Structures are given as C-alpha cells and as structure tokens.
Structure P
C-alpha cells in the first residue's frame, strides 16, 4: 500500500505545472492538461529518456505497436474518433522517417496529431555523422515541415514551454499535425513555465464569428430557404471536426428535408434517422440520390470539402447560384461571400431561425442489390458480404466501423450504422494499412468495439498489429476480404501477376496471436462467424473467400468511368 501511495503522489506531482521544472516533466503535465489520455509510440535510443518519462505517469497510458507506421495510424484513429489531441512519440531518424506517411495522411485529412521525436545530444551533433542520420541532423525536421502546420526543434530552454504551447495551439486550431523535436540531453534541463501556461484551462476556444457578418449570412440563407420549394441538406466532414453534429441535426429536423452526406462525413448524421437518404458521391451516388440533389432548387452544403473522392472524380454538380455553402470560416450564399463566419456558429444560428418545414418523406438508398429470396448457401460475393454486415449492424448497433482503403473504402460506403455508431476511413488520402491500427486507437479512446472491413493486401501491411489487441484490452472484429491480391487494380492492369500476394492462413494466424479466427465462403457462414465473433470478448478475424474479379458496386462504376476517361484522353492525344 505504501508503494502504491508513493506512486500516486509522484503521478500528481508530475501532473502539476510549476514555475520551474524539467522539460520532460513539463511535457507530461502539459499533455495531461490538454486532455490527452493515451500516447502512441515506440521506444528508441535517442528518445528513450523522454519515452520513459511519459511512462512514469500511470494516468497517461502508453500504447506501443510493432512498427512506427501503425503508431501513427493508431494515434490518428484515437484523435479522429475522440476529437482530442493524438500524440505520437518516436525516435529520431529511423523512427521519425517511418511515421511520415501516417502524419501526411493526418495532414491531408485534418486530424490533430502531435509528433514528439527524440534527437541527438549536443556532443553527438558535433560529430560528422551519427547513427539514424540520413543527410544532416536537421533533415527530419525539414521533412516534417512539409506535413505539419508547425514544426520546431526545441533549442532554447528558456523558450521551450512557450514553443510547446504555440505548436499545440496551431494543431488544435487548424486540425492538422505538428512536430516537436526534443534532443535527449534536454529532457532533464529545468525550464521556466510562464504563469499564463500554468493557469491555462487546457482548451483552445475557437475564434468567434464576426456577429454582424453572421447575422447577415443567416438572414440571407434563411431568405433563400423561405423561397425554396425543394431544398436538400448535404453534411460534410468539417461539421464533424467542429463538433457541430447536434446543430446540423437540429437544422435538418427544423426543415424536414432529405439529408445526404459526403463520403468523408459518413456518420455525421445518424444513419438510422428518418431524414437520412444516404451518401452523395457525385455520379457514383445511388441514382435516387443523384437525382434528388440535381432536382433541388437550393442545396445547403454544410462543411463539405471539394475533393475528388467527395465529387466522384467529377466536376461539382451543384450550381453556385442555387447553393448555400458553409466551410471553415466562410459562408457563400449564392454569389454573396461572408468571411469571418464560422461553420459551427452559422449552423447554430440558422437552426434557431424561423424556417419553413417541408415534411419530406425520405427513403434511405444505397447501391446494393437485394435478392427476393436470398439463399444463405450462396457463394459469398462483395455485395452479399456488405448486406450481411448491414444485417449484423442492425442487430448489434454498438459498433464503430473502420474501412480500409481500396475496394473496402468504396464498399464501406454501403454500410449503414445505427445508434450513434461512427464510420471512419481515410477517404481522401487513402493510405493502405490505416484501418486495423486506427481501429485499435479508436477503441482505446471511445471505448466502443470496432468492426473493420479490410482487404487482404492492406491486412498484410499492418494487420498483424492486431496481435497487440489483447494486451491493450480491445477486441476488434476484422471482416477480411481474401481475394488473393490487389483486387481494385485488376480490371485496369495489363499485368495481373504483379497484383498477386502470397496466401496467408488468416484464421489460423488470429488464433496464434491470441484471438479467434473464422472462415466464410457463403452468406450463412459469414452470418454465423459474425455472431460468434460478437459473443467472444477477444479480437476476431473472419477470412472471407471472394472471387478475384469481384468488386463493390461503387468500385465497378468508378473503374468503368476511369477507363472511359482514359480512352477519351488517348483519343485526344491521337487527334493532336
């Protein structure tokens, strides 16, 4: 008991910011004040002192994996699902270079991550070269400058606390990663902690809107709504980033109109809400959704970002003169632009206005085909796999869903979650290997079990990290599409042999790693495997054998359209 009490006392002392304290202790206290509960990392020689300093505080859980890319993806999943700061701690050089790709993905998808890297001490930096060094000692810092909003090497102890605060403020304000490099001989150096930081609340309040511009933007948008006959509401990812789901739902219910979301905002609006029509992805939307948006005389696009994935690789289908588009700190009402008007403030204020109620009857739509009399003995295909996953989510609504890149990303858009379940994917950056480690990070952060849709190619990248699930106390279920290769590229590749991957005994590996494994080659077998996996309190891998030429409905349409564009481009080159 005495030892436990001493540990608690030490933990509390490290959580308190003092006027002067070692840099390592300050960083622990600062991150805890910022609400960080988990830190994701791998130890290494040049960060070992700092890594152990983090590990001394039992209130800050340290989550390790087998390879740094998974550390970055897991921190991304934690931050993306909780909206808290995700923290990555890696060694300099070999560790930092490994985590660059996940940080680039977090930058592209606007996820708030802090990368803390170790580095060589002063005496080592004077040498002509040091292990892990690629070009020069500042090379890693320059690399991270390309994929962060702020990247700094802490060189001056007297400024260290301020610099940490400035970097984290930039991360949380812009929802993008930042970078701190702390060389190993500075971890124990005493630094001054300014009073303003010691008294800081731990939050970064959003910049408020200009109240005059906000009033005019809301009045302009409300007038357009009163004149509209058939408006539609589109939800985008920035509404989720701003935590504006409730105001978005309140606006939808005040209007009583059809709601669709972009692919990267799937889950923003409850998918079992009677006004939710489905996912809008330009020409790859279900036909009824594409027609509904095209026929709307006013489109309210709240937080939507114009990316190729959201637009279905096409030009925007919504004409500006019949749209209200709110994003970041700007609102466009037709050709009127209101700057310094934040999305969250605009949504909240518009939802409070006296608005017409349209009482539209909405039917949820997807691209899946349903047989009149489905047979559970039918050989499994992607379409039926997705139908079974939807049936499972209907019966067991307490899951968040993570979809891997490739065909899983497109197929995952057909999944319908219930009762507050969230859906996550790298639907813009689309780096393969994201889903398994990100799902583990999210389970740790949100405390909800996850269901993962992954292809075998991506699983062979980072899927073995699921072996860490038992010691971290999480139990994801992986629905693994085993089609023996890089499926999504097969229809367009002249060398299918280059897309093959070695066969792995996925179900047996799951058993060896401490989970459970199942094989399914029919709808009935998949249904039974999902039921059994749900009832077990360990991770599960369900190996689903799928024909090599099978694809999800959106992938088929996407590839057909890409092939047409390729043929048109080739014909144009021939004519020129």
Structure Q
C-alpha cells in the first residue's frame, strides 16, 4: 500500500490541525504516568520482535509495557489505515488544547461516534473481580433518572454531521435499571436504528423478559462471555454461570434477538478458551453475529513482572485464534477496524450525504469476517476476496463518485467494479457475487441484515470476530484517544472517548460521583418512598372499609 495515496484532512471541521498518523517504528507519542496520570512523552519501538512502549515520569520513574507481541502484525495494521475523518461540526468543547484533559468531545477529536454507551446504573447482580464499574466497590449509587437518560440520548442524536444511530446501554448491569424497557422504547422513538445492551445475561434466563426486550426495540445482546466452563466464571465473575449463559442464548434465539459474545481475556486464565468460544458461536450462528474479544485492562498499581506475565495483546489474540481454531491465519486474515473507512466513504458518496465512518486508530482493534455455510463451516473473507485491493478500489471510487452526478447507472457501475476482486471458485458454497454485495448492504442497513430479509436469505451468514484492546495507564496513547469511535454519553451533557472515560483521566469516577447518591442516603430514600407508598395505600383502602 506504500504507493497508494491517502487523502488526509489537514483540520477538523472546527479548524483544529490533524497531525497524520505516525507510521513505522520507532516513533514518539504522548502517554500518561500510571502513578499520577500526568501527560508524559513516550517512545514506541521494536524489541526482539515485540513492540514496546517506554516512558519516564520525572516524579515516578520509568515504565515499560509490551503493546504488541508481534511487530510484523503491528506494522500491517498501519498499512491499512485510510486517513482520518474531520470529527464534529458541533463539538461540545470548542477551545480544547490538550488531549485528554480538555474532553467532552472536543474540537480536536477526529472521529464520529460509531457506537455510543449510556450507563443506566452502576448496580449489578454480580460482583465480578475484573469489573471497572461496580457500585459495591464504589460505595455510591449512580443511576440517572429517565429524563436524564433522554437528554443523554438527545446529545448523541444532535451530533453533526452524523447523528449517532447505534446505542448500547451499559452499567453496572443495565437490565436491572427500573425503566429499562421504557429506555429501549425511547431509543427507538428517537431514531436510533440499532439498540444493544451490554449484559451478563442473567435477566435473559427468563424467556418472557427476552421477548419483552424484543418487543421494546432491542436488537443485540453484547453478552459477557468469558468461556465455556464454570471454572472460568468462578475465577472471573465469582460464581458458576455456564448454565445461565446457555439458557440466555436459547431464550435470545427464541425471541429473535442477536448476540455478540464479549470475552474478557486474561493471559493464563482463559486465553485457552478462545477456540471453544468461536466454535460455540458457530454452533449458534442463527443468533450470534459476532465475538468481541477484549484483553483485560489493568487498573491501579501493578508490578512490572506481573504486567509482563498477564499482558495479552491483540497479536497474542490473533495467534491464539490461529492455533486454537485453524480458521484465521495471524498474518493473513486480520485487518484493523479502520480499514472499512473506504466502504463508508463510498456509501457517503453514492448517497450524497456523510455517513458514520470508523476512522479509529489502527491499533485499537483488529478483526475479520467469517462467512459461514449451511454446515457451519467458517471461511475468512480474505480467502475469496482480495480485501486490500478491493478497499483501495473503494477509496478511489468514493473520490470519483463524489464528483459525478449520482444516477442509478453510476451506483451500479461502482458496485459492479468490485466483481474483479471476488473469486467464485474459492467462495463458500452458495455465495455469489450478488449475494456478497447484499451481505455488505445488510451490514450497513440493518433492515436487510435482520428480520424477514435475513430469514428469506437476502444475506449470507457471517460471524464478525474481533479483538478490541481498551487502554490502561500503562499502554496509554493519546493518538488513539483522539481517534476513538466508541463514546460515552454523560449526564453533564458531554460525550467522552471510551479510553478517557474508563482509563487514563477516568472521567467516569468524577461524573458518577457528581451525579450519584451515597448508599446511606439511597437507603433513606428507599425507606421514605416505601413509607409514602404505604400511606397512599392506606388512604385508598380506608374509604372502602368505612
């Protein structure tokens, strides 16, 4: 891709300069001190085939962390990045000078909100040792009321030029929010085209609840799923959950919902479960649409030796996937999430309006699409599509289409020009080029990717398999934060990148404390509410007795 010209914008919509992505090794960046979280300089370089970050805080000394265990794969991810976006036309913070200190989202941010998170509560019906949002540990209750949730959703819909359309309700355990079903209905009314919930699945062991969620507008469960045996769950979640996970899956399948498995991977604990999780997802391909493997992020202090022994990078994941399944090869079948930006650009050019573009940093996530035949045999898209050349062609087509009158033949010409990258003799059984295009359409327009269209075979069965490594203070890279596409809406009216909200400056803690109630006061409020309810019931009953 060295000879391919990338169109890189010079500024965001509001005029802030956009430094181009730094490629190759070694390189410098800005990071944080894990002790005091102050901004410090960092160097990223190759050492014995690994990619390492080193940094030094004047007060707390030197820090070192492996951010990719395979330098070759690290550099490949950078080859398939197609330039930045221009952020927001109406950022909430317009005078930001330093990332991530001046956050909210700001004039320096370059990406759209691809997936938003709205935390409904920090209460949970589990007490997971690996959780970063636990009311029991925090000592306070964070649970915005319904009208506050409405305002948070509205802030996402108000974004320009691309109103957010995919929202995930999270927590804590969002399904125990008192008006959870009402929130689902609200999101649908406000124009969100895809609604999902990040859940442990316990409430979905009730088939009636699963059906109620479907009717209220829920589309997908982002299901906490660390393995396929109770030993793993006892260690990661504190109790046996395997049977509940299976009941949840069956009920979700019966209700017509979709599932994305979300395993938190800890090296030496459950990294040997990756293959089994993929095989289970293929077994339930009628209701599973993806797996998002998330290597654990570390909070608080950790020794260098412990960090080295437990750190699980995205390249570790890619190699484990190859070793445990034989389906996807580490150096051939994986691309960064940001590689799909040409696809979004082409859609925008053909429609004549800007659409959400996943212009994230190439080291935030890697993934592949598996096409799954009737026998549940999976094949990576890279085996029958020349993915790299096709993406380059899409990028060029988007530039041409944007300059032409967009008549029907122009759109047909654009899509049909991709036929040369499709190898029918290598494709899985039943997949034609037209079916492939329809499947791409189903990925971007959910009315074709689910429901009756899916049942009628408009699209081919696919399973998205991805690794997404959220940062902690040891591997923090400000360049990644500025390009983040996964955001949190907060009750203060602002929106934050995932890795600024949950790590680094940890805006979550500041915001939750500001908009929370101590447990003691919450207990008093509950008692006052119960007294008021008893008084009303007494007043209603007394006239009947008289």
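Tabulated values for the structure
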| read-out | value |
| --- | --- |
| Relative contact order in percent (Cα under 8 Å, 6 or more apart) from the coordinates reads 12; which among P, Q | P |
| Winner on Kirkwood radius over Cα pairs in Å, for residues 148-291 alone once structures P, Q are ranked, highest first | P |
| If Rg and Dmax of the Cα atoms in Å is computed and equals 23.7, 90, the structure in P, Q | Q |
| Comparison of P, Q by distance in nm of label points 7 Å out along Cα→Cβ at positions 116 and 316 - largest value held by | P |
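Bear in mind these aren't lab numbers, they're just calculated from the coordinates by the rules spelled out. Here the structure is a predicted model, which means the values were calculated and not measured. Cβ atoms are built from the backbone, for glycine too; each structure is taken alone.
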